[in-house]
Structure 1
Amino acid sequence: MSQTTKPWVIGNWKMNLDRRAAEILAREIADDPSCRAKIKVGLAPPFPYLDRVAEILGHGPVALLGQDLHPEARGAYTGSVSGPMLRDMGVTHVLVGHSERRRLHGEDDNMIRRKISAAVEAGLTPVVCVGEDLAQRESQQAMTTITTQLEAALAADGWPGQGETLVAYEPVWAIGTGRVAGREQIIEIHTGIRRLLPGHARILYGGSVSPDTAGPLAREKEIDGLLVGSASLTATTFLAIVKATTPA
């Protein structure tokens, strides 16, 4: 991890928690001093709780993220949430292309490209997620798959822009399984991603991140932060990851 830039730790709550639990978790994280100074922390709550979490985070150091957005700014898209709506709620960043959106909702590279453009147009920083599934990994197609995903992302209007460029590498086969990609696998992919991106892209790792794995991952110079799933649902585990990732 670079010694000149702050690492990111982003908690993706996915479709979990109720309103009260979301309030308590957001406050415990926002009030903890470890989420300041040497690290950047972000939370991506479910859409119904964005407004309340935004109130709790206020203008403090913890960023508010959307979990997804629609590629159009407005229209007859029942159940969808647009970039301008997220921005209006105080969101500054948004996950785009998460593996669960690709796998469960059939989002292809073209849809991801459109969503990245929509995020940029709305003034949001997209966190572009890429990664391979188990079949692609076992057939030696991991980097080929990710290259295709990134080439589509790079075709998006305005991305990368003048602001921070964030990409999250998710080995799909490691998400929610308790498995973590090996060090050599992670470094190989992160190095390959960096070659494809212009400028100083920040490349995060996401894949069953835990307090035990966070420290070793954070010490790798090619890893600029972590995207955390289930371990972000309790303050104790998430803050332990934040502390393990914070530079000395």
Structure 2
Amino acid sequence: MIKEERQRLIIEKLNRDQKINLLELSQLLNVSYDSIRRDVIELEDKGLLKKVHGGAVANSYLSFKTTQGFGIDNQEVLQLTRKAQKLFENHQTVFMDGGTTNFHIAEQFSKNLELTVITNSLPLATVLNEHPKIETILLGGTYHKRYQITIGNEVMRQLEHFRADLYLMGFNGLHPEVGVTLRNYEESVLKQKMAQAAKKVAICSITEKLHSVETYKVCDLHAIDILCTSLKPSDAALNEFRQNGIEIL
């Protein structure tokens, strides 16, 4: 089956069901998981859907609780977001940008956690509204509808006024030699600015993003202080990251 036909079927199924599971779709269309993943990334870049952990959702599907129903990936995300809670302490000032991982981490915050969170993500600011002891500063700027974040010169200017204890960086690819990469250039520049204004930078990664590379580089691996995954810290898959001096959770 050619790529164009696969992508047409993906959109048809998405319009019908509002969400899709990549593993189930690869079995249905009798193609590799990686082929379906690449198709979904291309369709997301065209603004036709939103990629989430283990699947994708239609742009009209406004709920961000999208890991539900995605099988084994849901367990990985849950384990990852729970482990990530070790990163946070009362009275920190934290940068958190867009992405579903950061969103689900914020959902797991204790109601007693006292933080100041600075974000350019509208969905993240919305979920933090449920946490009475967290102060949220929403950076204003040009609104990127596909990623539901603010970007541009105005956001960069506002970041000049902040210094954070921790930056929880969203990303698309993490490679021991290439570093942290992204699929959007303007967002990659914004992340560089946030990293420069934070005392520590942490990344929370599902396994499919490890050893992967996307188009735009954010930073080298040595700019990352902490890597949190669902794997055990001693897992061999993390050896190259550990050798670069990153603290592994």
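Laboratory data are not the source of any read-out in this text; all were calculated from the coordinates shown. The shown structure was predicted, so the numbers you read here are calculated from the model rather than taken from an experiment. Cβ atoms are built from the backbone, for glycine too; each structure is taken alone.
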Of the structures 1, 2, report the one carrying the highest value of distance in nm of label points 7 Å out along Cα→Cβ at positions 118 and 214. 1
Read-out Kirkwood radius over Cα pairs in Å, computed value 18.6, structure in 1, 2: 2
Work out which structure the value 15, 44, 29, 11, 2 belongs to, where P(r) over Cα pairs in 10 Å bins from 0, in percent, for residues 38-141 alone was derived from one of 1, 2. 1
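To which of 1, 2 does the computed value 22 (relative contact order in percent (Cα under 8 Å, 6 or more apart)) belong?
It was calculated from structure 1.
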